[in-house]
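Down below are the structures I want you to see.
Nothing in this text is a laboratory measurement; each read-out follows from the coordinates by a stated rule. Computed from a prediction, not measured in an experiment: that's the story for all the values here. Cβ atoms are built from the backbone, for glycine too; each structure is taken alone.
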Structure 1
Amino acid sequence: MQSVLAQRDDSFRLEYLVVDGGSTDGSQEIIRCHAADLAWWVSEADHGQADAINKGFRRAQGDIVAWLNSDDLYLPGAISSAVQALQSNPELGMVFGDAITIDGQGVPLNHLIFGDWGLAELVRFRIICQPAVFMRRAVLEKAGYLATEYHYMLDHHLWLRIACHSPIKHVKRTWAAARQHAQAKNVAQAAGFSQETMRLLQWIQTQPEFSELVKHNSRKIMGGAYRLSARYYLDGGMPSQALKAYIKAFWYYPAYTLQHWHRILFAMLCLVGGKGMAGWYEKFRRKADFSDIANLEDWYGICLKQK
C-alpha cells in the first residue's frame, strides 16, 4: 500500500481502491490505518480473484486503471510515467513497462525486460508482467473486464481482448516488482498455470478475431504455449513435466524454445543432480543488474542491502 500511496503526484489524481476477500490475517487492520487515503475499500467474501478485481474496476472513476495484487509493488514514478505515456498517445488502449521479481524479503531476483509487443506477440504467448500494466478504463469496459472462469491466466486473457480493440505499447521503464517465493501463486499453483495456458491456447484457436494470426502462425503459437507451460512447471519445482513441455515446444518452434536453454539446463540438472546441482547452477549463472532503476534503494518493500 505504501508503494502505491508514494506515487502521488500533482500531475494526476490518484484514486486508490482496495478490495480484500474477508482476510483474517491482519489485512483489515492495515487497510484501516490507510483508510483516509483510500477512495473506497471493502473486505468481504468474493468468487475468486477476477471477481474481486472486477469489483474494484466497476467502482473506479479514473480514465486510467490498473490493479496491484497484495504481494506486489509499484516502483518509483511508475504511475506518473504510465499516465504520461497514455496521455501522450491517445490512440493507445494499454501500456506496459518492465518489471523485477523479488523474493519474500524484497530482495531483487531478476529484471524482466519486455519488447514492443502487440497482438501478434501476445497470441504467441509472450507474457507481460501484470503489475506493470496500465489501461484506459473505456477500453477495459469495451473488452469486458476479467473473465471469472479464468483463475491463473486471467490477465493474459484480458490483454488479448484489449489488444483486439486498441493498440498497446511497451514503455522502456521499470514500473513494478512481482513477488516470487514458495508460497506465491505462480509457484505454489504452477500446475494450474500450465494447464490454463493450454486452455487459453484452445480458446485462441476458436476465436474469429484471431483466425488470420492462427492460420499464419500456428506452429509459433503452439510452441509459445508449450514453452510458457514448461516455464511454469519449472518455477513450480516440476522439472520432469517442464522438460516434456519443452520437447513439445521445440517440435513446434525450435528457435524460440532454445532461447530458454538455461532453463532447460536447469531442469536437467534438477533431474540428474537434485537440488545440489540446481543450487550450483543458480549460484554461478549471470545475475541481473538493477543499477539502472532510479531510486530503488530504500524504496518501500525493496531490500537491496542483502543483495
Structure 2
Amino acid sequence: MKLGIVGTGQVGCAIALAAVTRGSAREIVLVNRTRKTAEAVATDIRYGAPLCDRVEVKDADYEGLEGAGLVLITSGVNEKTGAAIDRSDPEGRLKLLDQNAAIYREIVPKIVRAAPKAVLVAVTDPPDPLADIAREAAGHDRVLSTGTFLDSLRFRAHLGRHFGVSPADVEAQVIGDHGTSQVFLWSSARVGGVPVTSLLKERRETLDDLRTQIERDVRYANITIIEGHDASQYGIGIVSARIAEMVLRDEHAVIPIGSYQREFGVTLSLPSVVGSEGVVAVMQPVLSAEEGSALERSVESLRRALERARSQP
C-alpha cells in the first residue's frame, strides 16, 4: 500500500505524521516543490517510525509517486497567508480558490503522469472546487475532496460535549461544501440512537440556542484554531490519513466526503461509500425542507466559485 503526499507544509506534515502513527500505508512518499524540505520531513519522521507499525517514509520527485494507490494534495496558499480568516466574509475559504486553482493545474498533470491509476484527494482549501479543477486536469473521475468529513467530526465533538457523552456515540453529519455554506443535518442527529431534538426536550432546552452556538463553533473552527496556532492542521491530518486507509484497504466505509455530483454539476459532500476506486456509491440522506434549501444554497455557492475559477487564464 503506497501513499503519496504532495506538499510538505503544515498540513502535509500533519498528514504524514498521522499516517505513520496510524499505520495507514506501508510506503509513504513525500513530494514538495523544494525537494530539500520533503527530505527533511521524511528524515525527521523516519527517526520515530521504528516505534510504529512497519512503514517506509521517503522523499521524492513526482516520478516517485509511481504505483501509489492514493495521492493527497496539500499544496497551495493557506487561510492565514491568503487572508481567509474573516468570520464576516461570506466567501470564506473560497477566497483562496483562484490562487490554488493555478497551482493545481500545474501539479496535477505531473501526479497523473507518474501515478495514472491513483485516487486523488484535494486537501487544500477550498477542497471541493479544487477537486473539480483536479478532475479536469487529471482527465478522470477518481478525484475526491476531504469535504465535510472533518466538519462532521467537529459537529459530533460539540454535541458530545454538550450532552456529556463520547463523540463516538453521536451520529451527526455536515454535508454540502467545506465552507461557510455547509449544511448541518440536525433532523437526523442522534446520541445513542436517540434524536437530539428529543434529548433537548427532556432537558428543557431549545434547539435554536444550541444550533446557533454549535454551527458557529464548527463553521469557524478553522479560524479559531488559526487565531491561536497559526494553522489548522492536526484534525485534517488525522482525517486525511483515515481517508487514505479507506481507499488503500478498499474498506467500503461510509463517510460524508466530497465527490463530483452530476446532479448538481459540482463536487460536494454527501454520505458516500469509499473504496479503492474512490467514492463507489453515494447515499442520499433524507433532508428536512430547511436542509434541502440550505443544500441548494451550498451548491449555488460552489457553482459560482467554480465558474469564476474556470474563467481565469
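Miscellaneous remarks
- Which of 1, 2 leads on distance in nm of label points 7 Å out along Cα→Cβ at positions 135 and 231, largest value: 2
- With log10 I(q)/I(0) by the Debye sum over Cα atoms at q = 0.15 Å⁻¹ derived as -1.36, matching label from 1, 2: 1
- Given 60, 42, 30 for Cα extents along the principal axes in Å, for residues 31-206 alone, calculated: source structure among 1, 2: 2
- Each of 1, 2 could give distance in nm of label points 7 Å out along Cα→Cβ at positions 119 and 255, but the derived value 0.9 comes from 2.
- Parent structure of the calculated result -0.70, -1.02, -1.31, given that log10 I(q)/I(0) by the Debye sum over Cα atoms at q = 0.16, 0.20, 0.28 Å⁻¹, for residues 39-102 alone is the read-out and 1, 2 the choices: 1
- Comparison of 1, 2 by percent of Cα pairs over 11 Å apart, for residues 223-262 alone - largest value held by: 2
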